[in-house]
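S.K.: Before anything else, here is the set of structures, which you'll find just below.
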Structure I
Amino acid sequence: MTRFGLPSLLVFCGLILLWEAAVLRTGVSEIILPAPSAVAAVLYDGLVTGFLWPHIWITTTETLLGLFLGCSIGFLSGLLLSESSGLRRLLWPYILASQVVPKLALGPLFIIWFGFGMKSTVIITALICFFPLLENTLTGLDSAPREKRDLFRMLGANRLQTLFRLKIPSGLPMIMTGVRIAGVLALVGAVVGEFIGGNSGLGASIIAAQGMMDSALMFALFIVIAVLGLLVYHLTAALEYFVLRGFKRNTKTHA
């Protein structure tokens with residue numbers, strides 16, 4: 001963090017100064033490109049007056065609920081497909097086809113089924129998070145060394161014992177990487193869901209700001225989304241660290 005923090009901060013400050021100078025020098029309209037100082041003022045006002053906090057809370061809730069739901073279903077589906085090659089061959093083409101269809105295109109259908117608001121957004125977010133966990137779970141479980149599988153078979157271990165004592169421990173780093181990827185995508189899903197059918201949240205606020213042609217507010221919302229995305233990423237990275245560290249500690253204890 002120390003190694004890369006200062007150069008990144010200097011680059012950020014340099015870009016902000018260039019942006020501010022370019023806007024002041026060219027006199028471009030705030031509707032087209034607001035100055036960073038104007039964006040900062042709008043952001044500060046939104047946080048101090050409390051205007052932004054309910055929207056931040058709603059988007060955060062949708063992100064975390066969709067992340068949990070998508071990761072849970074993706075992980076369990078990965079376990080099931082990994083243990084049943086026939087079911088995997090049967091369902092994989094349909095799963096892959098469902099991921100090719102843009103979630104933005106499915107939004108109007110979800111609104112018809114589930115209505116406007118949080119429910120549709122959480123489902124869209126869960127669908128976006130589902131595939132990274134499914135794919136990484138399958139890849140992680142398949143990465144268990146063949147010689148260890150043969151050893152478990154020779155020792156008479158059943159499928160559940162092999163799954164929980166060999167495949168999942170071997171695939172845990174890959175599975176947790178999928179959680180980290182899904183964490184980044186979850187916020188994207190929540191904002192996209194709010195674009196389509198949300199009446200509150202950061203995505204809905206961007207649509208409202210667009211209708212008012214308030215570019216400074218839109219940039220302020222972009223900043224909030226970026227900060228929230230970084231927080232979610234670091235949260236999933238911390239979860240990955242503690243899960244893997246705890247697993248290694250338990251492995252050494254049993255050894």
Structure II
Amino acid sequence: MGILNVTPDSFSDGGLYHDPRRAIEQGLALIAAGADLVDVGGESTRPGALAPGVAEELDRVIPVVEGLRAASDALISVDTSEPAVMVAAVAAGADMLNDVRALCRPGALPAAVAAGVPVCLMHMQGTPATMQQAPRYADVVGEVTAFLMERVVACVAAGLPRSSLILDPGFGFGKTLEHNLALLQRLDELVATGIPVLAGLSRKSMIRQLAGGRDDSPADRLGGSLALALVARQRGARIVRVHDVAQTVQAFRVMDGFESRS
């Protein structure tokens with residue numbers, strides 16, 4: 001899954017693709033580089049971020065979805081929690097919804113049911129504005145898994161087929177480094193639910209922390225992003241959400257080539 005943030009303030013590439021024409025070009029470049037799907041997001045969910053208004057999010061996202069759909073048959077995901085954006089995005093050609101709030105906002109679950117497309121449900125403790133202030137868990141893996149399975153039950157009861165759901169533990173969304181590591185080390189427990197798992201680890205601050213704390217920019221974290229993508233895949237993630245598509249595809253092909261000869 002290639003990341004396409006069409007915001008002015010996302011943590012890594014905010015402002016780069018705020019212009020719809022540049023965003024469409026970048027989305028097509030991600031597809032050409034090997035992305036199986038492109039995730040278009042009009043709300044920054046970096047730590048401390050505030051949500052845009054619905055009209056602003058629509059203005060950011062819909063022209064890009066329309067442009068990508070007109071130019072490509074590739075799968076398009078839209079990263080949103082807003083019911084109105086969900087409905088408009090699918091009408092514009094989106095194939096999937098990716099909600100960091102797991103369809104918890106009022107009206108989001110009925111909108112997703114009406115949309116009739118696959119949905120990724122993510123765990124987040126708190127909100128983007130507050131999530132990294134003091135995240136606490138007694139058992140992060142157990143609590144994240146329990147929350148996601150509760151959302152699965154609610155989604156199925158509302159009319160979303162279980163087979164259309166994807167789970168994301170929400171690395172970095174209300175988690176410390178230790179929480180993130182526990183979720184990654186025990187990712188197989190979430191995989192064991194039988195629902196496909198998405199892992200979003202690309203360019204996140206845990207890379208800087210694991211690499212020794214050197215103060216860097218997110219764009220400098222390619223090596224760490226590749227390492228974490230490989231670990232997530234080895235532990236059963238079916239989708240990895242990344243900024244650096246070409247390099248990740250190459251890393252996976254090398255892994256596949258090595259394993260086929262082992």
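Taken together, the values in this text are just the output of simple stated rules run on the coordinates, not laboratory data. Nothing here was measured: the structure is a model prediction, and the numbers come from that model. Cβ atoms are built from the backbone, for glycine too; each structure is taken alone.
S.K.: Comparing I, II, where is FRET efficiency 1/(1 + (r/R0)^6) of positions 33 and 169 (r between Cβ atoms, R0 = 30 Å, to 0.05) highest?
M.R.: The maximum falls on structure II.
S.K.: Given 41, 15, 11 as the derived value for semi-axes √(5λ) of the Cα gyration tensor in Å, for residues 89-216 alone, which of the supplied structures I, II does it correspond to?
M.R.: This value belongs to structure I.
S.K.: Still on this structure, I have one more. Which of I, II yields 16 for relative contact order in percent (Cα under 8 Å, 6 or more apart), as computed? Could you put the intermediate results ahead of the total?
M.R.: Values: I: 27; II: 16.
Answer for the origin of the read-out: II.
S.K.: Determine which structure produced the value 0.05 for FRET efficiency 1/(1 + (r/R0)^6) of positions 113 and 241 (r between Cβ atoms, R0 = 25 Å, to 0.05), calculated from the coordinates; the candidates are I, II.
M.R.: I
S.K.: Then there's this: Taking 11.3, 38 as the value of Rg and Dmax of the Cα atoms in Å, for residues 129-176 alone derived from one of the structures shown (I, II), identify that structure.
M.R.: The read-out comes from structure I.
S.K.: Computing helix-only ellipticity at 222 nm (-39500 (n - 2.57) for each DSSP H run of 4 or more, over all residues; to 500) gives -29000 for which of I, II?
M.R.: Label of the source structure: I.
S.K.: Also: Where does the value -1.29 come from, among I, II, when log10 I(q)/I(0) by the Debye sum over Cα atoms at q = 0.16 Å⁻¹ is the thing being computed?
M.R.: Derived from II, not from the others.
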